[in-house]
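Undergrad: Please go over the structures that come below.
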Structure P
Amino acid sequence: MKAESGTTVSLWAATADVPQFKPLDHDIYAEVCVIGGGLAGLTTAYLAAEKGLAVVVLDDNDICGGETHRTTAHLSNVIDDHYSELVKKLGVHKSMLAQQAHTAAINAIQRIAVTERIDCDFRWVPGFLFCGPNQDADDLRKEFEAAQKIRFSGVEMLKSTPFGSALPNDFPCIKYPRQAQFHVLKYLSGLAKAISRLSGRIFTYTHVSEIKDGQPAVVTTAGGAKVRAQWVVVATNSPVSDYMKVYMKEAAWRTYALAGAVDRGYVDEALFWDLADPYHYIRTQPLEDHNHEWLVVGGEDHRTGHEANPAVRLSALEDYTRELFPAVREVQLHWSGQVMETMDGLALIGRDPERGDNILMYSGDSGMGMTHGTIAGMLLTDMMSGTENSWEAIFDPKRPGGLYATVQTARGAYDIARSYVAKGDVDSLAEVAPGTGAVIDHKGKKIAVYRGINNEICQLSAVCPHMKGVLQWNSCEHTWDCPAHGSRFLATGEVVNGPANSNMGKVAGADQLPEQSDGPGVETGADIFPDMQAPPPEQIGDEPWQGI
């Protein structure tokens, strides 16, 4: 499988193949048109097809080629942003509904895997939220109390975390029953085959360029083919159907993961999460070699476009892994993914705030994309079939963003202003090494320069086509990332993450870039806007929940 949204390859992409489909080359009609072939899109398509609806799925790459295969595939009803925070923001009743929704999602995944006979390594495991060295045990106590408030059955407080033989310790923890894990690409490969069996149609390498409201809605592709549909579901990680209202309610973060082989049984089969900041999450995954298994560790998150050297994050994650699990001799795989954090830790699922009532959307995975994506499939299918669902209000994209939306708007404006004022990464083409990219300031223009491994040069505008933030080179994935709203592009300019829905633009004068540095005198953003004074970042906050 291709690593469509970056150059690194996840464990799932390295150990499974996905079915291949053809591009759409003619106009068609469907009752439901799903845009996005990841877990949320395929789950929605499967459940809608299961109800007898005529379904079409469109993806601009292979199915599962976006962020779905960049997960660590935890299946959990333990809210990633913590129940103590959720109860504080939403109250006990809504927090109980959220826990019930995530529980139902895990059960739905098991039900589908059994019904469709999908061999995806699904298994029930316990989960442990643990408090390591230099972490506040009071936070653990608050989380245990919140679990009791929402009547989370079977939750226990333990004095030590059962890592197996990996590392005897006295880390206190909370034990959560009936969590689960699976191989996400094996599951979705089976789901895609089931959609086809139910007469659903899947088209890949089909980029959606326009969505028009109406009855029917009209989805136009870059190749000119159109889909007319009663319902359109936008499940593209960041919704390409919405320009502003959703992005005030979520923020893009990068997260990192690695996998290394260990002896089978070295780590207990369970999900583990710590209370560090940034936090870490751990699980195992079976290997065909029955004497060994994969240890999968993730974490070290940061806001998208706000880390000049992602290798530092990967190095920190590897150091953490080796300290906690000394028997990990070699890290065979590492990768990163995009997380969309919302104002309250719950996804945005329902009617697009900027569209007609028949344009539905899913975004804001908030670190729980496997269960949130499944909830999206269940809830959106109920909405399309007119079935009442008690979860609708807590996931409604139209729910108020409060102070978080104000903070996000200010943060986005600050990031755009700062990126214009900042000087370029380098001054000349000669400073861009093969296989890397950099932004060059040239006569007031920000130019993104990528030099291929064979020394071929690609020069494009470094200005994001969404809301004009200046892109940053991601040396881990070899992509251009927007620090304002999380849009991402391949090294050669093709869009791979919304909210942008078009490629990086060309820029006049890029062919006049200096081959060698001229030293001082290059015109920069600061020269263009000498009076611009953006607020310092500490006034805006760096954590997605800060200031709420």
Structure Q
Amino acid sequence: MNLKPLAAIALLGLTTCASAAGNPSTRGAVTPRLLVFITVDGLRPDYFTRFDRQLTGGLARLYRDGAVFTNAYQDHAITETAPGHSATMSGRFPVHTGISTNFTGVGDSNSPLLEAQGLGASPFRFRGSTLTDWLTGKDSHTRVLSVSRKDRGAILPIGRSKQPVFWYASNGSFTTSTYYTSSLPAWVREFNARKLAAGYAGRDWNLLLPQSEYPEPDSVTIESRGVEFTFPHVVPRNADSTAWMLPDFPWMDDLTLAFAMHGVHALGLGTGPRTDILAISLSATDAIGHRYGPDSREVHDQVVRLDRMLGTFLDSLFKVRNPDEIVIALTADHGMTPFPGVRSSDPNTGARSIDPQAILREMSTTLAASGVPGSGFSYVSGIYRGNGFEFDSGVLEIDRPALSAAKLDPDSVIEKFRSAFLALPGIARADRIRELVQRDTVSDHIARRWLHAFADEEHAALLVTPAPYSSWSATYAMHGTPNEVDARVPIIFYGRAFIPGRYAQFARVVDMAPTLAAVLGVAPLERLDGRVLSNAIR
């Protein structure tokens, strides 16, 4: 039997695991006909334990009956939506997918949207392959559908593959871009014609459970920027406003799941004999977490509602497809840091909101006075720009030609930036890549995560890390740091192929694709950063 090395390792893992578990299969191996890969945007793993008593639906089913890795991470530095989704089904860190920040995500004016307004999108920056490519390479008849509220949440899990990929548009419909097709398929138009988003107009978001079931205070004024921060929350009565605001309400997930189920029927996903893929990214938990914080009553209610919605979806799926032939994987793209200064379930006493604007403005002025060309200091879309530099999400990029024009030594300028950042309250460290590669990356998780995001000092001259539970200044709760609270995520596998239970070993999201490849009997097309979590495979 002539096996590629990774396939041989995967099969060895399957054999060893079944024997060690004392539970060898008494039935012939069945290749799953459908993989459902669910990414819940901003789902912290402690939500499962905090709200466990109240979870009775889909989250409960996966958590109680699945193989749950309790020490799992997005093991890279910029814990944002785009990098996190690029890692889910590729088995590779952002440093290798090319998607290290949201800014370097999927925005593409050369790939306009279909029947919707907004910036076009495509995976043109993504490098390498994903599980989708491995399966379609094995069987070209493999069917794929990827859906999300966000363009990057739909696009990046399947990489550059030109499969059916759809996301929510501000007009209340699901769209895609010309990268994938020239016109919307009939089944998508049919779904959009139902105008389900408009049906939520004027609806009140009230607590799903009795108020006594929510210990969180509903009086924290920092939530929702101090506006409408108490229940109930009312959806606008105007249909257009509803379509625009729906992503901030739990029903966005309900709509996404309804669209996904419509696609399952329309495309015949899971009808065999090959393995098809349904990738779903659910974004309401992230939007609500940003607006109200991870310790809010709103997040509590959102997770309970998500549990019920996902339960309904899985029940519906299992009625039309054989559960024994379905594999489900669930994870998150990142965690969420509490509001600094707000009492939290996390030990965030002393956490700070860090505003670097003053020091960056001063550095820009100083560099301009030294002859560095530029248009002065600005802050647009989360990116600070000044004469000779840009700063975004802890990453400083310098314009070396501009510094050379002013006869300034880049290393000296970088050191001045470092000193300025380290003087800011709430900053833990500021590193250069040349220093990080010398660190023990087993024990130094900050160094390891930065190196999993960047390898080139031309694009990352200085890497600045806030102290644990501190975050870059914003008017809402944040994520994006390499700290544990942002990096820790759930990893769950569910289905006949997996041994249910709790696994305390260190696991990364990049381990999910090679693990699923082993179960599906397909070999990756390139070297991966992840490894097969063989002890969870039956």
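Readers should treat all values here as calculations from the given coordinates under stated rules, not as data from a laboratory. Computed from a predicted structure; not experimentally measured. Cβ atoms are built from the backbone, for glycine too; each structure is taken alone.
Undergrad: To which of P, Q does the computed value 27.0 (mean count of other Cβ atoms within 10 Å over residues 279-286) belong?
TA: Q
Undergrad: Out of P, Q, which one gives 17 for relative contact order in percent (Cα under 8 Å, 6 or more apart) as computed from the coordinates?
TA: Value 17 for relative contact order in percent (Cα under 8 Å, 6 or more apart) corresponds to P out of P, Q.
Undergrad: Compute distance in nm of label points 7 Å out along Cα→Cβ at positions 127 and 215 for each of P, Q and report the one that scores greatest.
TA: The structure with the largest value is Q.
Undergrad: Of structures P, Q, which gives 3.5 when distance in nm of label points 7 Å out along Cα→Cβ at positions 207 and 239 is computed from the coordinates?
TA: Traced to structure Q.
Undergrad: Taking helix-only ellipticity at 222 nm (-39500 (n - 2.57) for each DSSP H run of 4 or more, over all residues; to 500) from the coordinates of each of P, Q, which one would give -7500? Kindly include the intermediate steps, with their values, before the conclusion.
TA: Working: P: -7500; Q: -9500.
Checking each candidate, the match is P.
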